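Visitor: Below: a set of structures, written as structure tokens.
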Structure I
Amino acid sequence: MKILILGGAGFVGSNLVKKLSKNNEVYVIDNFSTGKKANKTKGVYYHEGETRDIDSILGRENTKIDIIYHLGEYSRVMTSFDDVEKVIDYNVKGTLAVIEYCRKNKTRLIYAGSSTKFGDAESPYSLFKKQNTEIIERYGEWYGLDYAIAYFYNVYGKNQISKGRFATLIGILEENVKAGRPHKINGPGIQSRNFTHVDDIVTGLILIGEKGKGEYCLGSNEEFTILEVAKMFGGPIEMHNKQKGDRNFSLIDLTNIEKLGWKAKKRLEDYVEKFLKNIK
């Protein structure tokens, strides 16, 4: 198959590219705002650009894409309050261009939604992500768009972002341990999360791409508070004020994905134990 992965140089995208490129012809569009060129996979066609330019980029390739995995959006809650214009550019204008491309070319779309949709707090990021899922659903009704939506739950693992404004929680905690810094936790620390290894996410995405119709939550059924996770890594902990947009919980329903035969196999506690053992 000819597969396009938007955001294919990023954290989840690069892992998905590596897996799919073994048996498919894979193309990537990424603006490298958070993705890294070091994440590239040999034999894959990379284009540095914006998702809103999907028509012109693929027009130059003169390639008929069978399926698009859209992971190429702005993807952080807290920073989205300061980056509203960028969120609109990536997650509204860019995604609409992708949806329209799929409609016109009858291309299957796998969209990476956000589990913040099922939480109790709102941000510019979560607002537009939620709207996008509704637009995709309407396109399915109006135009017969062939789609599936996957919701990720706190992904960690290879190629995760560990430094800067877009760092993941697990990446930050790892860096704190390496540097001997205390863990700074936003209060009250009892915010609950389901943490999911990127290998499980990739397996789920491929399965959804092959068989999925509708919405699927991809997450571990194990839930931890932020404070519990920080304690797993050891070391001192500093409590700070709760940040705007930080949800206390998000709901997870694994019924649909389990019907496809998927279940998260990797456990956060095992991952942390291996990490701590390797840095001693």
Structure II
Amino acid sequence: MEIFRDPEIARRTLWEAKQSGRSIGLIPTMGALHEGHLSLVLSAQKQGDSTLVTLFVNPSQFGPNEDFSKYPRTEEADLQRLESIGTDWVLIPTSQQVYPEGYSTWIEPPQVATRWEGEIRPGHFRGVATVVLKLFLMAPADRAYFGQKDYQQVRVIEQMVRDLGYPIDVRVCDTIRELDGLAMSSRNRYLDPDQRQRALAIWRSILLVRSLASQGVIDTAVIQQQARASLLENGLDSIDYAVLADAVTLEPLRRIDRPAVYLVAGRLGNTRLIDNCLL
């Protein structure tokens, strides 16, 4: 496994690999890797010749009262895990390399960024869109892999790639869960044992929403009301949103009369968790 600290060397290496006919998969991450991240690498390995993972905690997607300074940084353990599964390359840029002095160019995110996370975390998706495009330029791959757990983020990136005509294939992989259903997340390590159990309220709400939809309930107000009640009854401290939206536009739905997504975000103490399911 080769580790790049200089984005220019990474870019040159990947261009040379592509010119020799190798197919490359890119997995952008903020580190603190878990099995969900590793599943993206394994998917990329099955679908191409080589894989590159980026480790970069992106400051521009954190708000002033969010956990940038506390976000887990586990580079040594991350590298060991990536090497153990046969990752080819890892790029670890610095903030100065991504955002050099005087940096002032930003990507205005698409319409799908407006609601939900966009309302709760103003400026978040501007930071996400900008850093992802910069990583695409630093590591010119054929495909990029993202997890469905961050569903709105995936839709933002898909739409950005489509709108800009950027030549990369965005692949979305299933959410990887713990045995009890909790979606794997780097932020799960913030939870104490009691909060960890109460976090299952999110998974239980997903099961409830799926059950209601499978029974033919299509009135989203009815489903959302029951989902919110379930979240609070099962121990979530507060709910940012628990909504049914159009799976493509992410606009709210009154009825499930097209492909839909259940989006949920809530808090346990100082920890914020998100999840979703497609209907």
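Bear in mind that the values in this text are calculations on the coordinates, not laboratory data. Just so it is clear, the structure is predicted and the values come from calculations on it, not from any experiment. Cβ atoms are built from the backbone, for glycine too; each structure is taken alone.
Visitor: If Kirkwood radius over Cα pairs in Å, for residues 92-219 alone is computed to be 17.2, which of I, II is the source?
Guide: The value was obtained from structure II.
Visitor: A value of 2.3 was derived for distance in nm of label points 7 Å out along Cα→Cβ at positions 36 and 132; which structure in I, II was it taken from?
Guide: Source structure for this number: I.
Visitor: I would also like to ask the following. Given structures I, II, which gives the highest value for FRET efficiency 1/(1 + (r/R0)^6) of positions 68 and 252 (r between Cβ atoms, R0 = 25 Å, to 0.05)?
Guide: Evaluating FRET efficiency 1/(1 + (r/R0)^6) of positions 68 and 252 (r between Cβ atoms, R0 = 25 Å, to 0.05) on every structure, the highest lands on I.
Visitor: For distance in nm of label points 7 Å out along Cα→Cβ at positions 28 and 196, which of the structures I, II scores highest?
Guide: Comparing I, II, the top value of distance in nm of label points 7 Å out along Cα→Cβ at positions 28 and 196 belongs to II.
Visitor: When FRET efficiency 1/(1 + (r/R0)^6) of positions 148 and 172 (r between Cβ atoms, R0 = 35 Å, to 0.05) is computed for each of I, II, which one produces 0.70?
Guide: I
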